[in-house]
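Quick heads-up: structures coming right below.
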Structure 1
Amino acid sequence: MIISASYRTDIPTFYGEWFMNRIRQGYCKIVNPYNRRISRIALDRSAVEGIVFWTKNVGPFLKHLAEVQARGYPFILQHTINSYPRALESAVVDSARCIDHLRRISEIYGPKVCVWRYDTIVDSSVTPLEFHLENFGKLARHLEGAVDEVVVSFAHIYKKTLRNMNAAAEETGFSWRDPSAIEKRRLLSQLIDISRGHGIQLAVCSQPDYLVPGAVEARCVDADRLSKIAGKTIAAKIKGNRPDCKCFRSVDIGDYDTCPHGCVYCYAVLNRELALERHQRHDPRAEFLFPPPQDSYEEESESPPEEPTLFPLAD
């Protein structure tokens, strides 16, 4: 089993102590966001073949990586570095610090561990398409040698994303738009030329319509990469968590509406005030990342739950 920690929230930044407590105890409990069933997820080394961490600031978790490795868990770090203005990312750490973290991790744990995410690409008055060429190029230059892959995607305009983007635009005075498919492909072709120049493969996440020559489909939960890190084969089936997702099957142990980063394009947070409130009352000693709703069902078994094929908040 591969553990995803987590595409629903930033566990390394905000919930690292909880994660390490659960690793040491050998299990955690989660609530399925669709049917509210509770599952007990085994986290001992015999049950977990690898871990994929998702984060925008691995700094608070750096002190734990040595223990994760010492306990025998191969891991991948999917690290987003966009270097966007505060109007879009109100509480994300400075990109220079994140770049330094990735370079250090690559030196200590190997060049396959870190994957850079330039995600989500937002076309706005503060980040026009021309901005991305210069911004992406600067980041790629500083990350050369520390990563061999960059994962990109354009914003999925769900109803909640639309609401959040429009509200932020009105509050901070920027405008935004969803570019045409032609514009997106043109930009990706230019980003590929830049990434190639720095030895970085560009991968497109869950958007096959925008695959252009030189790009590959992203597998953010990647059993093949984990196998190279582990030095042995990690067998897993491809089973994405949304249409067109090419990830290998994993069990995510995070919760929606819990990340305080404040990125206005984020699909995982409908209400930032709720996310901040939940973060403040989080108990790192608990079995759950957050207590389950009262209408949750009791757990039926210790077997990993089947991941849904759509995000529960993608309406």
Structure 2
Amino acid sequence: MKKLWNYAVNTFEVSTQGSYIKANIIADFHYSALVNMQKDPDILQMLKAYTPSYNNFKTNFTDWETQIGMQEGKTVDLNKLLDELASTLICNWDVNIQVKYNNKTGEYKSLLPHKRKPFQAGKQTERIAAVKALSTALAGFADFKTLKLEVDDFYKKITQAYDVQKVNKSSTTVNSKKVEDARLALCTAMYDNMGLLMHKYAATPEKICTFFDLEALRHGKQTKYTGHIKPLTCHTIAKHTFAPDAQVELINPGTTDLHFYLSQTKDAMPKADGIILKPTEQGIYTAAQLGNTDYAHIMVYNPHKVEAGQYEAYI
């Protein structure tokens, strides 16, 4: 397949592929440049033609950012309940059961066949299922009516939190489709304006440069990095130079906490700074939040003693 002529490639679409954040930066720059020059009738027409696509993108981009924030909040709610289950509740339930049946008896094993482990490790659905299984088993013990009510109440809370989180994830997917369509329309509008500016400034093409954020465009599209990380190890995601306000998107699709940070070397363990994401959490962060932006290695550390982690990063 023949390579397209450079001028037949929409540089705005290519440069912002995979990064709504970058599209937003480039879009704002172009809009401001047009507004500043709108006394020129030709520029005013470009501004009028560009504004609908720009406004549509801004609306959908804001909705997407808001939904990401809501999803993070709902994920925090669910993770708090899972933490409570693992650290406090199952310990109390176990002790309560052992007051009547020690852990060697058949009665104990029918209630907690694998002891506390299913409540403290594994996928979210598996841990929630363990709560349900305990509730079902407790129904056969008249002496544990109060405990069963407590387990049932928690099961109701955690299933509601899980359902709400999944609804928010679904909404984020929908909003991602809308903002992607808006991005494509926006890039077409900027590409159209670039052609008009080339026509207007054919004899003085350097003037075209003032209408676009060339640094952002030249940086290229955001790159996606994915991988797995072994327990108690750190890993270099990428070597990259960051401005303090540069933004990265981080996702933890796995089942362990992950610590993201900047490092001077490719094997440095994390310190107090950086971002810690719990399982299923994601967010958009500035490079400064990850640490010292004089450091060029963006790192991830898995603090779990047994389970491997999984990460995604858009840089």
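Bear in mind that the values in this text are calculations on the coordinates, not laboratory data. None of these values were measured; they are calculated from a predicted model. Cβ atoms are built from the backbone, for glycine too; each structure is taken alone.
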*If mean count of other Cβ atoms within 10 Å over residues 177-184 is computed and equals 13.5, the structure in 1, 2*: 1
*Out of 1, 2, which structure matches 23 when relative contact order in percent (Cα under 8 Å, 6 or more apart) is calculated?*
2
_Comparison of 1, 2 by FRET efficiency 1/(1 + (r/R0)^6) of positions 225 and 289 (r between Cβ atoms, R0 = 30 Å, to 0.05) - largest value held by_ = 2
*Using the calculated result 1.44 for Rg/Rh (Cα atoms, Kirkwood Rh), for residues 17-96 alone, pick out the matching structure from 1, 2.*
2
*Match the computed value -9500 of helix-only ellipticity at 222 nm (-39500 (n - 2.57) for each DSSP H run of 4 or more, over all residues; to 500) to one of the structures 1, 2, and report its label.*
1
*So Rg and Dmax of the Cα atoms in Å, for residues 209-296 alone, computed for just one structure, reads 17.3, 50; which one of 1, 2 is that?*
1
*Out of 1, 2, which one gives 2.8 for distance in nm of label points 7 Å out along Cα→Cβ at positions 33 and 201 as computed from the coordinates?*
1
_Tell me which structure, out of 1, 2, gives 1.34 once Cα Rg over 2.2 N^0.38 Å is calculated._
2
